[in-house]
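The data blocks that follow each hold one structure.
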Structure I
Amino acid sequence: MPPLVLVVDDEASVRQALTDVLETAGYAVATAADGAEGMEKMAALNPAAVLMDIRMPGLDGIKVLETVREKGQRLPIILITAYGNTETTIKAMKLGAFDYITKPFKLDELLAIVQKAVNTQALVSKMSTEEHGNGQDLTNEIMIGQSPAMQSVYKSIGRIVDSNVTVLIRGESGTGKELVARAIHLNSPRKDRPFIKINCASIPETLLESELLGYEKGAFTGAGTRKPGKFELADRGTIFLDEIGEMSPATQAKLLRVLQEKEFERVGGTETIKVDVRIVAATNKNLEQSIQEGAFREDLFFRLNVVEIWVPPLRERKEDIPHLTEFFVKNSAREFHKKVSGFSPRAMKLLMQYNWPGNIRELRNVCERAVLMSTGPLITIEELPLGIQAQREDINLRTERADMSFKEIIADVEKQVILNVLKEHNWNRSAAAQALKMSRSSLYAKMRELGIIS
């Protein structure tokens, strides 16, 4: 069934013209004559994209956009305006409009924007379906999150999947850069071809060139047979170069030629091999600084950075933590054959307060460990790692202790003091004992008594 585009415009002639253009391009079309009708049809039809005029009597396009976003709807809305650089247009983009097009518009420009919007909506819908399981096997190979920060990532992916542009994915370690690369591949025309990953930091410099380009028999000691490289294996597919910032200058030069000429020779060979490969690279390094230091080629950087996608750290998308933990806990519970459904409210409050320096990778590891250590259906604070438990001082302890006895309150205070001191001394127990003016054996005994260690 073709994607549905909703056209909202108070001029009947404009509605008809856009309908003709869109139907000719293969879309299904619904129309609305004003903002109020447009909102009704958005709710009823859930279109793949919306084309909406800004200036309409009654409920104008800005008010519609504002109301739709307040309700949490993430439909890609493309605004039509006769005034391209006005404050109104700027306000609309800040409110989350997908894009805008200025009258009079070119048909190819209009269709290109609509196609990008449809691609984005399809990607977001796919992520949302996978996020909630859809009755399929759970894996760690999907992107989870509906926060504004992740919506921005989905939007960037949706805009580029149909092109062959080189993409540079940037972000801290553990944020899920490989998942973004996979999403680009799996939603592109190359999805049925290979997705080849290579970690530039995990392969010795002397071997990286032969891994990428392959080698001929006898090219070096131990090369007993011809071996194709990653670029050959990825022909007509996608190659993902993770930690590209760790690549040596010599190998960078070889990679630059592949990007420019789309051809290379195997190590020890003379035959020129042509390939059709989309390159997606990722790094957690500051490549601009590496360029200044002479460690990374500026010309390669500009070749790689045609489109840049920034993957936000977990601390900037904490509203996604409940969804992520639900997924990881469910996955781990099945793997470990345990009946664990999630975190207790107090434990979840700690997870939401923690800063997650290791990002999603750290959260996944915490969930796996917690499920393994859990003794009940809900994971409690005591089953979290000590580093996260130490955040408890940030919780309103008065509320927590409302139903506790005097003896329990004293024990809880002692536990908080010890955890705080351990944290201050990087969990060095000898240093913590000295700071608390206790013997090391007394500290150990107290930690066992309070359940800090078993």
Structure II
Amino acid sequence: MAYVTIEKKSDIGGVVRKRNLYASRMHLNSSDKKRIPGALTIIKEPAGDDVAEQNNPKVVETVSSMLLDIERNGMDAVRRYAKELDGFDGDIEVSTKEMRKATDELPDDLRAALDTGAERTRTFARMQRERLVDFEDEVIPGVVCGQRYVPVNNVGAYLPAGRFPLLASAFMTVGVAGAAGVPNVVACTPPSRNGRPHPAVLYAAHVSGGDRVFALGGVQALASMAFGLLDGNPSDMVVGAGNAFVAEAKRQLYGTVGIDVLAGPSEVAVLADASADAEMVAADLLAQAEHGPQSPACLVTTDEALGRAVASEVDHQLEGLATREIAGAAWRDFGSIYVVEDREAAATAMDLLAPEHLEVLAEDLDWWLDRLTCYGSLFLGPWSTVAYADKGMSGTNHVLPTARGARYTEGLSVLGFLKQLTYQRATKASTHAQASPVVTIADFEQMPGHRDSAQLRLDRL
């Protein structure tokens, strides 16, 4: 990865930041193509390279300035940004009365659907937590080691409400943090509707267990949670999706706080063979493309006829899609279709792309499950669409790595809010077995403090 240094000074102080300029659009580059066995046919592919918006120097500098200002000036700076950027100067904390009003405004069927998504997401998170087991055992006679899973104390969750109010975000952040046992969770969501938060976002936060919600958006929200300006408790973690400024704020705050993932635009990839339905493949590609005009969608198939049929079907479905200006731009600029020789080549291509969401619409699903290794979340078969998980209906988390991050990391889960802590205790009888080798190693390394610490215990035997 290539890094550059930004050396511009902000109006309120000089900051030198390093930023990552590596931006992987979800298509195969020239190096990738050499690694795929057999013939490769390109039906559609974006041209040229791209740089993610959060790597725009103006975004980096703006976020740096805002974070420094808020760290120095606290809530005065937060309120100033809320007024300047969101036109909001009311009470930042959402009252219990307003939460009740938000509930009353929503249709009954929407409330029922949100209740369902919140509960299913909690259920899966609890299943995960039950399988993370504390233990201790004897390593050698007299030396017992163990591990404990302990939740972080304070979490700040950002609930976006930009182009679309992503209602399930609260399930994945607030709700899963609660399932992990986090004792204090605060949430922020932009005052995006009539100067107040979206009522459906507020309800989703409520049914996810969010006790305190604040009407704040963007960088000022992330900074307020990280610095403890809202409830006096600095967050140990800040989580949740957002725009380029939110992503950059998380990047710069990392180290001061923990984060979930540095996610870019939503991604989807589909692996399909001749058994797949072109209409279904096209619909699933467009479902993710409508997240935003920079959302990549990719098909890798072993059947050229299917690939060409999907290209035609995408164009046909776009004609009647209400979000065609968004999804159409994403497909035009970031969509790709590749035809490979066999399923092994298809799996190799997908492990290189490492997509956020990966659908397999092909025969022998168990083979794909065993073979594939690089994805945020996997959707097997025609009855498992990404849209289900996006809205919380399958229970898995939709906060997932993008830009090939799935090569080395996973998405948010109950484990993300837990610390795996180790401990040990030893008896006097085990001293020789531990201390003697330490003396030998420390003498070789010329670290007398370590040697003396061990030798002292040998001398006391």
Structure III
Amino acid sequence: MARQVRELYVFASIAKKAGPRFVPAGLLTLTEDLGAGARSRELASRFSYGTRYLQRLEAIEIDPVSLSIPDRKAAIGQEFFPANGLEEFGGIRDAAPDAWGRRVIEARRRVPANSLAEADYLLQAGGDRVGALDIRADSTSPDSPSASDMRSLGYVLQAADRVDQGLPVPASLEDYLGAGPSAGGARPKASVRDDDGALWLAKFPARGDTLDVARAESCTLELARRCGLTVPEVKYQDIGGRPVMLIRRFDRYWAAAGQAPAAGTALHDTRPDGGLMEGRLAFVSGLTLVGCSEFESRTKGYHDLAHAIRQFAHPQSIRKDCEELFTRMVFNIFVSNDDDHLRNHGFVHSPHLAGWVLSPLYDVVPRPSLAYERMLHLQVGTEGKLASLDNAMTHFAAFTPERSRALALIRQVWGEVRQWRTCFEEFAANGKLIDQIGSAFRDLEDIASPALVAQIRKPD
């Protein structure tokens, strides 16, 4: 087994008067063991911020847990290591391709699954990866945008299909794989730009799908919006008879050069316009903010995320973010979304507050089930992962000090979710999909004790 040491340059996009641009942020050193034909195991990571980066007023910490820089002078020349004995820096891990992106890179390189070094996956995720980082081989490497345009979506879908089926990708479609590695998760997807230049994530059907996942997710996100949750713009398209969901990339925004949009403006709703430039928001996942490994994450709960918010989010955003997180947990209980793991919760660095805030909602798909007792991925309360409102209420104080406020948030979600069929029909879900997915949606009496039902139904 060969040991390999690689030095990679981490770039960060920062706001400048002339417009956002990438600058070198620091040097990442990875030490990896390379096994024959198997995915390399990363043994160690270390990182040093660049002196010039630390001297920039616009510089943002790469990772609020392991790479925090409250004293920039003290950080000059300092070597950082991942917190809690982890092998990777969470903030850099979030800029790496996830399961689907790795498959695309492997298809492009024509190599077996999980056969590349972690450094290679980091380098090849492309310039349109999530967040405000880019990873490059040296300090003079150029920017590498990778998103296709919306008009070529059909070709991107064809290329993704070949990867999903494990088939060789024809030379005529290879260029369209460039949009794939920047996308996270395990299902086929790609980043694309619309005619105005706004960046979207296109989510494609996968092998084995038995229902229209694109329609189900787009309708569910609209339902979440009606429940008061923060949701980016979502579209549904039919591409050659294949369903595709498009969701605006919330880690991008549009503003005048060197400026943030006006206070109170939802950054994920800003659009390209004359004289505006695209800015990038630094992003970290809930996994990074909680400071644990993928293996440990299965033992974590929503209260751990709330605790992390209180530790690392901007003080002005803590109350709002904790209430929104509680509301998302309640929504997931009602719609049986058990894909609520820590990577499916995110945080962005707000230019309005100059601090970390909870990102908009993403990756919410109801899971039909006939089981009476259901579980979420994250722990809900003292009864573990049990998806019930009584269980959620056992930890309400982690999110809001007032029990009446927690009940009001549950009541807000219940008031909309009980009309889910109307919402789905308004957004063109057909009867077949509604029948297929109906068992995912829970009645209040199925997930709450009679005493709690009475309190939720009680008028304010």
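Values quoted throughout were computed directly from the atomic coordinates according to the rules given, and no laboratory measurement underlies them. This one's a predicted model, so the numbers in the text were calculated from it and none came from an experiment. Cβ atoms are built from the backbone, for glycine too; each structure is taken alone.
Among candidates I, II, III, the computation of FRET efficiency 1/(1 + (r/R0)^6) of positions 165 and 357 (r between Cβ atoms, R0 = 35 Å, to 0.05) that gave 0.95 used structure II. Between structures I, II, III, the calculation of Cα Rg over 2.2 N^0.38 Å yields its largest number for I. To test your reading of the models, identify which of I, II, III gives 5.1 for distance in nm of label points 7 Å out along Cα→Cβ at positions 213 and 445 when calculated. It was calculated from structure II.
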